[in-house]
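Values in this text are rule-based calculations from the coordinates and carry no lab data. All values reported here derive from a predicted model rather than from experimental measurement. Cβ atoms are built from the backbone, for glycine too; each structure is taken alone.
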Structure P
Amino acid sequence: MSAIEVRNVSQHFATQNANPVVALDSVSLSVEKGELLCLIGPSGCGKSTLLNIIAGLCEASAGDVTIGGAVVRGPMARTMAFVFQENTLMPWRTALDNIRLGLVFQGAPREGREDRARAALDLVGMSDFANHYPRQLSGGMKQRVQLARALALGTDILLMDEPFAALDEQTRMVLGEELSVLLAREGKTIVFVTHSLTEAVFLADRVAVFSARPGRIKTILPVNEGHPRPRSFMTSPKLTSLRNELYELLHDEVVATMRASLGMPLPGAP
């Protein structure tokens, strides 16, 4: 059984006029246990919407999602953890306290919270900063703490919505390497939304490529490279070839999105 099954999921959003926005149109995909699946596509194609539906944060207009065979009907705090793009750390709490707070919300036993929080900080290389406040941490360090908070929950599934998007490219690459090591060590199932072609190829076991809105799965591109990914893979001909293939797959979708945003007809349209 797959870890996650998405079956014919569509999502419509009401607008002030009579025409609803169709964000997703009959999307189906499977995520295998222990794999990292990247979702990539033009802005507004429904990637983050799909991630929110998988997480149980919003309800699909049609279709369903199952986790281990159980239909998702709301957040499943003991099964899935979410890492957001935005910094969601409480500024008045230390790194350690932010992680412990996640365990409180999960309902974890009080007596084990301290050890689990410290173990998670150690896992992301932040043990020396346990008593630092978010204002004392760099952007990359904050993202490590957010990842540690998710890992401390001990869930089998991690959902990550562009967690490194606000960081500089060098920091993104280093955190990507560390995430690949964590995947190999922990065996988590990860669904990862990104706009970066290089990040998608470097991290993913498979890349699901979305069309312009309404979002559909255009193709799923396998990477076929084990974890942890060596640093040399970043500059390898294989990564370059796969990144170029992604570019070709996405080019027309991005152009379609840009033209639609400007109210321009698509090429070849009457």
Structure Q
Amino acid sequence: MTFEEMGRPDGKTLMLLPGTCCDYQTNFYNVLDKLSEKYHLICVNYDGFDGSGEIFPDIITVTEKIEKYIQEKHDGRLDGAIGSSLGSTFVGQLIQRENVHIDHGIFGSPDLDQSKPFAAWLQSKLVVPLLTSFTKSEKKQRKTKEKLKSIFLMSDEVADRFMDCFAKFDPESIKNEYYTDLLTYLNEDINVEHAKAHFIYANRMGEKYLNRYKKYFHDPDIREFDMQHEQWLLGEEKYALPVLKAIDEFMEMPV
């Protein structure tokens, strides 16, 4: 597992936690420079997605490693942490467990899916092969790339970068990450003193996700954007700039 710090030494601390089958270099590539101009970034790559050859164990084990790093390197406290998609699970756990303190937990349009063990096992058996099957032939790669470009308006370069993640990381790590995320529960109405939950709500995902945000966190700050899931991270300024502005506003709020 790796932690890389960059950006302004005197800026507020902001941890970046990537989503499913991603390293931070891919997930936050298009906004890393912008965020570095203002914040002291702590960029995380999980076991199995850090080039070490290790296998991703489970969400809680990785959460414990993140907590240890924050305790040892930042006195147990961060100004903010932003999780992209599945990375939001870590943000939620860090707030809920209260072993460290985060003033501003920023959730990047997460699913926040939770399942019982058998349902989680079955879902991972069905979904994970779909996530990786396109890597087996050029025809499937072309078809997947065109689908990504159509749905998310990705450029060729961005589509290739995200597809490479599913080709270069061990399927066992992808399975463990996906499966244990479904088993990692959040409490309802989480309310930690001096910690605020902020949600980037991509309204094209549907209102059921909006309802989950309200279910799990007490009085969350929800900002709605007319976009697909995490579309602001894919290179289009018309999506990225409003979300970056919202992040700046989140980080300046009193807690």
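Which structure, out of P, Q, was helix-only ellipticity at 222 nm (-39500 (n - 2.57) for each DSSP H run of 4 or more, over all residues; to 500) calculated from, if the result is -15000?
Details: P: -12000; Q: -15000.
It traces back to Q.
Name the one structure among P, Q that FRET efficiency 1/(1 + (r/R0)^6) of positions 119 and 207 (r between Cβ atoms, R0 = 30 Å, to 0.05) of 0.45 was derived from. If you can, show how the numbers build up before the last one.
Numbers: P: 0.45; Q: 0.85.
Answer for the origin of the read-out: P.
Given structures P, Q, which gives the highest value for relative contact order in percent (Cα under 8 Å, 6 or more apart)? If you can, show how the numbers build up before the last one.
Details: P: 25; Q: 21.
Top value of relative contact order in percent (Cα under 8 Å, 6 or more apart) goes to structure P.
If mean count of other Cβ atoms within 10 Å over residues 143-150 is computed to be 24.9, which of P, Q is the source? Before the final figure, lay out each step's value.
On the way: P: 24.9; Q: 14.4.
Traced to structure P.
Computing FRET efficiency 1/(1 + (r/R0)^6) of positions 55 and 127 (r between Cβ atoms, R0 = 30 Å, to 0.05) gives 0.95 for which of P, Q? The partial results should precede the final answer.
Values: P: 0.55; Q: 0.95.
Checking each candidate, the match is Q.
Identify which of structures P, Q gives the largest calculated value of Kirkwood radius over Cα pairs in Å.
Of structures P, Q, the maximum of Kirkwood radius over Cα pairs in Å occurs in P.
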